[in-house]
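Right after this note come the structures.
Read-outs: derived from the displayed coordinates by stated rules, not from any lab. Small disclaimer: the values here were computed from a predicted structure and weren't measured. Cβ atoms are built from the backbone, for glycine too; each structure is taken alone.
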Structure 1
Amino acid sequence: MRILSLGAGAIGGYFGGRLVEGGADVTFLVRGARKQQLQSQGLRIESRFGNFSGPVQVTTREEIKAPFDVILLTCKAYDLPSALDSIDPAVGSESAVLPLLNGIAHMDVLNQRFGAKRILGGLAKIAATTDANGTIKHLNDWRYITFGEQDGSISARVLALKGAFDKTSVIAAAVPDIMQKMWEKMVHLATVAGMTCVMRASVGEVARTKEGSALLIEFLERNVEIAKREGHGPSQQFLDEYRDLFRNRESPYTASMLRDLEKGAPVEADHIIGFVLDKARRHGIDDSMHRFIFTHLQAYEQRRAAGRL
């Protein structure tokens with residue numbers, strides 16, 4: 001199985017690097033400076049589950065001469081149009097594109113561009129970042145990747161990909177209900193990203209305030225209702241897990257969106273909070289919290305565009 005990872009950052013670099021460590025044939029599609037960095041010093045991961053440092057295969061769009069079996073798509077949502085152009089030469093008639101983007105809106109875009117039979121559903125549960133030297137820092141014990149066919153079948157290619165991950169420390173699951181899983185991730189992400197960004201604080205720091213846990217859970221419940229109206233209500237286990245998390249006064253958890261915001265980087269406001277705001281309005285659900293958070297993030301983007309950060 002020939003695997004192409006678009007990018008070698010926190011997500012693509014971590015999962016792609018672990019696959020390399022497990023013996024898989026992985027190539028990283030990267031640009032200029034990152035390509036030179038990988039060629040000179042290799043890929044480096046620091047994690048409580050074992051560090052990895054070693055040479056990796058790299059390529060550019062122009063150098064791709066044949067389709068890959070699996071393409072890991074790990075860009076940010078605002079980079080999706082250019083990312084699709086980048087992977088286009090790697091997508092053949094039998095290729096599987098596995099998107100690990102936040103949210104759900106990208107699925108329609110991918111289906112229209114490449115055809116639904118080439119697109120897997122997927123999600124990652126991991127907290128990682130890349131430091132100034134290009135080293136991928138794994139921040140907690142989350143190292144989960146979940147994927148499956150959109151039609152619910154357990155295909156040979158899904159099983160083969162799971163087999164490749166099973167040779168690593170990554171916990172991989174091939175599931176028949178990936179769209180349900182993606183909606184649960186959407187509820188989790190919209191809640192955590194929205195609240196940690198607007199509060200500029202971790203879950204634990206918010207929970208230690210007088211009204212913090214109540215606000216977190218209230219916003220969670222509104223996002224849960226959106227998922228229910230879309231036909232993908234989260235499980236009781238999911239609800240119990242996140243209610244407990246939002247009462248945890250010691251949790252250091254923040255969303256990657258907050259880390260991007262604190263660095264002055266672009267954020268996925270439209271793709272995450274804007275998406276659930278539109279759904280809330282469509283279903284007649286109280287959207288007051290969504291409107292406030294979305295406007296907050298848009299105001300940040302206005303200041304960033306004006307160079308005032």
Structure 2
Amino acid sequence: MKEHLLGLDGWSGEEILEVLDHARTFRKVLDRDVKKLPTLKGITVANLFFENSTRTRMSFELAEKRLSADIINFSASTSSLKKGESLRDTVDNIWSMKVDMVVIRHVAVGSSHFIARRCKAVVINAGDGSHEHPTQALLDLYTIRERFESFEGLKVCLVGDALHSRVIRSNVLGLKALGAKITLCAPLTLLPFGVEQWGIDVTCDIEEAIAGANVVNVMRLQLERQTAGYIPSLREYSTYWGIHKGLIDLMDKDHIIMHPGPMNRGVEITQEVADSADSVILPQVTNGVAVRMAVLYLLSPRIGETQ
């Protein structure tokens with residue numbers, strides 16, 4: 001197991017499966033009457049969220065509480081950052097409080113790497129700019145594994161705003177490590193520079209991308225990250241790249257529909273598809289707590305000392 005979780009770049013299939021195996025155990029705990037474990041009792045975790053978040057933040061907090069960790073919650077909107085304090089000084093001050101683990105979300109690419117170099121705490125990346133979001137990818141992989149026995153040869157289609165999506169980048173790394181066949185579909189203007197070097201199939205044709213797929217993971221159109229007019233209109237995006245019932249009929253008979261949330265219903269996915277029996281969007285949220293429990297457990301300094 002790695003010292004930190006800064007991204008899935010460099011993670012082997014075996015390391016990813018170790019996290020998923022532990023997540024399976026913790027997932028069973030979430031269905032018990034008593035959901036709390038003493039596993040991280042005495043461990044202090046600082047949640048540093050410099051960017052707005054609902055699902056990821058709540059999921060990490062709940063995972064930490066389920067493992068009995070002590071928690072420090074940091075919000076940029078109410079911090080000394082408003083007074084001009086730098087990220088470096090914020091991190092140095094938090095490290096001086098002798099925290100054991102840091103969960104960070106930040107708009108700057110590489111912010112988690114910067115913190116890992118600044119302090120001796122275990123660092124978990126909860127999303128850095130448009131770079132990576134490793135725990136989201138891990139919970140996506142866990143959700144896929146619940147339905148399919150193996151990733152080898154599994155056809156996975158990633159659809160959406162690939163230019164700005166950190167989720168897509170982490171998903172590609174994880175899926176490739178596990179042997180899945182990946183197709184990325186997006187408007188030409190929302191494909192990142194150098195995507196042809198990712199070693200996956202890339203197309204702008206949604207019907208071509210989705211045909212025969214076992215998994216379609218729909219990504220949110222990230223309007224808040226777009227500084228230019230990448231698409232003519234939301235209506236056009238929905239018409240050419242939105243996931244609707246007609247497209248689902250092109251998939252393999254054994255299939256699931258995913259979305260990391262929050263959804264723009266009627267834009268990247270229709271309400272009919274999002275709420276269908278094929279959708280595993282809500283199970284993804286539940287699985288996120290179990291996966292983050294597994295990550296916290298495996299990276300905990302206490303666990304590391306015994307390995």
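Summary of values
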item	result
Ranking 1, 2 by volume of the Cα convex hull per residue in Å³, for residues 30-205 alone, the structure that comes out highest	2
Among 1, 2, structure where relative contact order in percent (Cα under 8 Å, 6 or more apart) as derived comes to 21	2
Among 1, 2, structure where helix-only ellipticity at 222 nm (-39500 (n - 2.57) for each DSSP H run of 4 or more, over all residues; to 500) as derived comes to -11500	2
Structure (1, 2) behind the derived value 0.35 of FRET efficiency 1/(1 + (r/R0)^6) of positions 70 and 110 (r between Cβ atoms, R0 = 25 Å, to 0.05)	2
Structures 1, 2, by FRET efficiency 1/(1 + (r/R0)^6) of positions 46 and 222 (r between Cβ atoms, R0 = 41 Å, to 0.05): label with the highest value	2
Computed 4.0 for distance in nm of label points 7 Å out along Cα→Cβ at positions 118 and 246 - originating structure among 1, 2	1
